[in-house]
Structure I
Amino acid sequence: MKETLNKFYTFSNSWPGTIVIVLFVIFFIAQAFRIPSGSMKDTLLIGDHLFAKKFAYGITMPHIPFLEMSVMPWSDSLRLVDGDKPKRGDIVIFRYPHNPKQHFVKRCVATPGDELFVMDKNLYLHHKEGDEWIKENFKEYEIIEFGTKLWVKNPYMKEHKGIHHDDKIINQGHEQMMPLFKLAPLRVNDRNYFMMGDNRDHSNDSRFWGAVPYDNIEGTPWFVYFSIDKNWEIRWDRVGKTPTDLEGDYHLDLARKERLKIDKDDHGIY
């Protein structure tokens, strides 16, 4: 055993060993990302740099960092091994279905079998567990009856206070903006997950391009290791915090003061 450990120590201190270990960590344990847009304000902010927990939902197909090239270029698969599935309310990092080289981060608002619709910006969700389950578990939420089923209005806003709407965004009849205000009832298919940004009126998400296949899901934000604002000042109060920590009222108050014009970038997470 001691001899094996000595060999591993020697290998890990060599250049090939260091590269192998770093790639193993990036491929299967943790990968660094940054937040370039405001779609997840007030939970995650522009300038947050975070580590993603890669093993949260199984094992994804390893891709070479920056190049986003699969280590198995002969295969189109994005997943090696299935694992846990995203739960309602989870913040999820995934590959954009229409461009798998691009990563997005959103909140999972509906899982396979759930039904939902959007009306006047509000999300209405019918959980697959049925009406009685909804009445038992959402006593503090507004519940409506529509089409013989019960629907929970904005089912995540009480628990996740970073979710919000922008009162300045109003319905002016622009077709490309309509999913923000109205989305016809739909059912989430098997192995698919419906994602929405916490900054509901400034998020390019499943309302526009559909649910995310399970195979595209990469992981979940682990913790912020660095954060910097538009003035290049370090936000020390966010460093080391998990998304759950950042949803505290104190951090959300700071975030609201820092709301910026939505920024866009071709790299990072959206």
Structure II
Amino acid sequence: MSKIYYKSTEEIELIRESAVVLSGALAEIASVIAPGMTTMSLNNLGETFIRDHGGVPAFLNYNGFPYALCISPNEQIVHGIPSDHVIKEGDLISVDCGVIKNNYYSDSAYTFAIGEIDEERQRLIDTTKQCLYAGIEKAVAGNRVGDIGFAIQKLAEDNGFGVVRELVGHGVGIKLHEKPDVPNYGKRGSGIKLEEGMVLAIEPMINAGSAGVKFWSDGWTVTTKDNRPSAHYEHMVAIKKGKADVLSSFSQIEEVLKKKRE
């Protein structure tokens, strides 16, 4: 098993600085995302923002991934490849972004509702975001990885949604993907003990229907088996005593979205 990288206070602050650029990139996308745009145009906007703010896109060429952002519409769960796909009213668009700044990695994702969405999709994104915060609540020193997964799984399944098993959260900071894995399902009290100095990416991937997935032949795109929509939210947290320190932020994104609705 690969080692766990424990971060110093100084390293956590450098990871937070990387996350500031990432959160800004997602907020920039929030300001323009609309029907008629292509997912490639969002990718280009995000990459430009990252570079203009002293960062490097962490996903670009990572294991051969060809673009700066993963953009996954509707039934695509994660790792959607930007293209000339045109965004439509009623879509859910998951945007997953990674940044390297000062040699430290950040990773965060947000699912955008495009215009008016149906009731099922609204309930799905609301529940998935609640699952993220339920997991974060358990991400404290002395708990175990299974406590995070159990909290996410229970909330999702209590609402009738499927929890993806094949893709999980992870450690992050020195590398984009580190140990430990952080599944979105599990048993309370099981798994690796959480300790101060760990930085985790917690990222519920929740399906409107069954938990089943399909892996595309492009080697990246993952969709729901039943072609029903999926949602994905991701924050990075530093493990502390009592309460996790959330390093990424949705506040800019949600401020932008609120202004657009007004």
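Tell me which structure, out of I, II, gives -0.51, -0.69 once log10 I(q)/I(0) by the Debye sum over Cα atoms at q = 0.12, 0.14 Å⁻¹, for residues 65-176 alone is calculated. Of the options listed, only II reproduces it. When helix-only ellipticity at 222 nm (-39500 (n - 2.57) for each DSSP H run of 4 or more, over all residues; to 500) is computed for each of I, II, the one that comes out at -10500 is II. Thinking only about distance in nm of label points 7 Å out along Cα→Cβ at positions 25 and 193, which of I, II has the largest value? Structure II comes out on top. Of the structures labelled I, II, which one yields 118 when volume of the Cα convex hull per residue in Å³ is computed from its coordinates? Of the structures listed, the value fits II.
If relative contact order in percent (Cα under 8 Å, 6 or more apart) comes out at 23 when worked out from the coordinates, which of I, II was used? Matching structure: II.
Please state which of the structures I, II yields 0.45 when FRET efficiency 1/(1 + (r/R0)^6) of positions 41 and 129 (r between Cβ atoms, R0 = 30 Å, to 0.05) is computed from it. Going through each structure in turn, the value belongs to I.
Here, each number is a calculation from the coordinates, and none is a lab measurement. Values in this document were obtained by computation on a predicted structure and should not be read as measured data. Cβ atoms are built from the backbone, for glycine too; each structure is taken alone.
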